[in-house]
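Following are the structures in question.
What follows is calculated from the coordinates using simple rules that are stated; it is not laboratory data. The structure displayed is predicted, hence computed values, not measured ones. Cβ atoms are built from the backbone, for glycine too; each structure is taken alone.
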Structure P
Amino acid sequence: MNIVVIGAGLAGANAVQELRTQGYPGDITLIGAEPRPPYERPPLSKGLLLGSAEPDSVFVHDTAWYADQQIDLLTDTTVTGIDLDTGHVVAGGRQLPYDRLLLTTGAQPRRLPLSDGAGADVVYLRTLDDALALNARLTEHLLIVGAGWIGLEVAAAARQAGGTVTIVEPAALPLAHVLGDELGLLFADLHREHGVDLRLRTSVAVIDHTRGRTTVRLSDGSELNPDLILVGIGAEPDDHLAATARLATDHGVLVDARLCASDPHVYAAGDVANQDHPLLGRIRVEHWDTAIHQGRHAARSMLGDDEPYTRQPYFFTDQYDLGMEYVGHVGPKGYDELVIRGDFASRVTTAFWIKANHVVAGMHTNDWDAIDPIRAWIGSEADDDLRNPAIPLADLATPPGVKPAANR
């Protein structure tokens, strides 16, 4: 069997690694548009900007590893077409046959249309080159459009580097659509305490660049003169190639529980995969953990494993002296109750989102022993002890309906 993977990112790298781990001896081709081997993206807005990680540390494997594993790694190569009928992809002017095809094409930053052609320094953070270029300018006046994870992490790095930071966000609080108002306020206070000029309920109305000077007018009428504008307003799945090949797409490549697409020989994983999750329904997740584990799962599925992918989404962030981990998924139906344990003043907290008396998501800030107990509660029925902040999380009984670890 001949396996081709389009997309040399984290999901693709983990997929080809898992194929060899599972003992697959056949041909593997991994194709990437960037000129580098696969690398991890979280350091781009965290350690790399903070100076605590070296550029070489972001790579999943060095180039020699792919050669040692007899994986044909094609970098700086664009795939221009997929022929489902003949089982070929067109890449770099070559036709490459496949028996199984995995799409790990990821996502692309959502653009700010009014910045196009404005002449101002407007940047996005998606690639290693983006991060290296941004790192060199962190001490300047940075206007960040969007108070999401990327925007807040870059703001923290810039402030720690001595830069001036203004964040513009249309919502009333950062991350409110993800975490809710109470925890959104925690992040707003955190950044204001570190000197970030946080402009909420505000958007960019006009960008003007004249005689080398950028003027940004906001929706509230105020004006700013930043040196650099970073746009962090989300990402769109890179599913154009799949749609052109007539695979089923809808804000990503539609895949079943095993990560198989509408063609039985094609699979998708990572940011581009819109999965029919057995527990969560249709969901597309743009996080590091999902790219790793879906990539590995897709590899096993291509080799005939029938197990569904059931892992709960997980993500983390580091901002100043605050670290956070989150697991689960609130979903489109939202939540009925948010239980917060701990102290906002010290920023050592845990939180649980509850829907129909079942825990659908949980997180902690600066409580590094909490993530395993939190993960155990996901999907379980909430009880009075969970809601009682006087009972430490570690002292809670096993969640209702969950067997002790030794008996699982």
Structure Q
Amino acid sequence: MKIHEYQARDLLADAGIPVPSGKMVQTIEEAEQQAKVLFDAGNTKIVIKAQVHAGGRGKAGFVKLVSSVDEAREAAKFMLTNRMVSPQTGEDGLEVKRLLLAAGVEIEKEYYLAITVDRTNNTSTMIASAEGGVEIEAVAESNPDAIHKTPMHPLLGLEPYQARQLAFKLGFVGKQVGQAVNIMMRLAKLFISSDASLAEINPLIVTPPTDEHPNGLVLAIDAKFSFDDNAMFRQKHIADMFDPAEENPAEMRANKFDLSYVALDGNIGCLVNGAGLAMSTMDIVKLHGGEPANFLDVGGSATEEAVTEAFRIILSDKRVQGVLVNIFGGIMECDKIARAIVASAKEVGFEVPLVVRLEGTNVAAARKILEAARSEIPSMTTATDLADAAKKVCAAVTVAV
């Protein structure tokens, strides 16, 4: 589960990690009011950021640094009345419904700091770099030695000596060291206590020196969090931060029926039982020149209603030009799938080619059901095995195109 930046900043602040003051707004009027509050508090510049679950906001023009209430109003108007298009959103872009207005700060130096799960070493790991403010993937490619990884103890978490060593490696000096260590320790505790799978501060910054703070201040000015969905039953305050508007509507529909669905970019819809078989099905579709439109695993205990909903979800994707059903009946009974296919044909209709491959429990009964319904589903073709099914659906889609 992902959350917005303004929510992530609130989590950091609640954990005692210093962040510039800011507030989320949803209208142009609220943005204007909050901008006035921030300027009246003595800030000479404020930053306005679109709150969407996608990167590339700055290059898309949806992060603005402004120095007056009028500029803030115009920036808010632009962001709330235009869709944000970036490499991560696709050409349709995303609607912006929330903005973060925060105090602007002078930046002397930027760093990257994050904690994620290292599945290779079976441990949570703190990742840090003195090259912050850019995507960590770019740093890893151009200068991998600039990235420092510190594994955390499974019971003790991040230990103070590890945080100090990391602070020195990153080049913090003077009182910056203590501030950086404090942030690292608090971030590590927050990561564990919140069941996070990613806790990222990018950038972590040092402000220019002042008489009051000769070494500057270490602050977190942007944050990103992801959480383990399976742990949300014990993280109600975080689960309440979930924003369904930022999720794929089809995936939300699938969740209601306990279906595992992920939208992809192809044109061949896939309905399969079992995650491994679903992956194999997508692979063989690719092998024969097709492009899967989705990953959809109905599992072994889905009801006929759920399977029918799965067809509705697949067929609601306008890019789908063919559907492949691949069922190996174990717990899932083939006749249940067959009845769902017939029900879907009556309720939704199969206007695109449908290729069905069934094998396993109750397959004989399933074939009889499909044979009896051929007149109702003229676009349906049966296949003898998975390779045959993939060839047929790819050929049908090619002809349709």
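Starting from the value 3.9: which structure in P, Q was distance in nm of label points 7 Å out along Cα→Cβ at positions 260 and 364 calculated from? Among P, Q, the structure yielding 3.9 for distance in nm of label points 7 Å out along Cα→Cβ at positions 260 and 364 is P.
Ranked by distance in nm of label points 7 Å out along Cα→Cβ at positions 60 and 308, which of P, Q sits at the highest value? For this comparison of distance in nm of label points 7 Å out along Cα→Cβ at positions 60 and 308, the top structure is Q. Once FRET efficiency 1/(1 + (r/R0)^6) of positions 76 and 156 (r between Cβ atoms, R0 = 35 Å, to 0.05) is computed for every structure in P, Q, the highest value turns out to be that of P.
P, Q: which one has P(r) over Cα pairs in 20 Å bins from 0, in percent, as calculated, at 25, 54, 21, 0? Attributed to the structure labelled P. Assign the value -11500, calculated as helix-only ellipticity at 222 nm (-39500 (n - 2.57) for each DSSP H run of 4 or more, over all residues; to 500), to the correct structure from P, Q. Derived from Q, not from the others.
Work out which structure the value 2.4 belongs to, where distance in nm of label points 7 Å out along Cα→Cβ at positions 164 and 196 was derived from one of P, Q. It traces back to Q.
Set P, Q, criterion distance in nm of label points 7 Å out along Cα→Cβ at positions 44 and 316: the highest-scoring structure is Q. Out of P, Q, which one gives 28, 15, 15 for Cα extents along the principal axes in Å, for residues 340-379 alone as computed from the coordinates? Computed on structure Q.
Set P, Q, criterion distance in nm of label points 7 Å out along Cα→Cβ at positions 12 and 180: the highest-scoring structure is P. Quick one: P(r) over Cα pairs in 5 Å bins from 0, in percent, for residues 172-227 alone came out at 4, 18, 19, 18, 18, 13, 7, 3, 1 when computed from one of P, Q, so which one is it? It was calculated from structure P.
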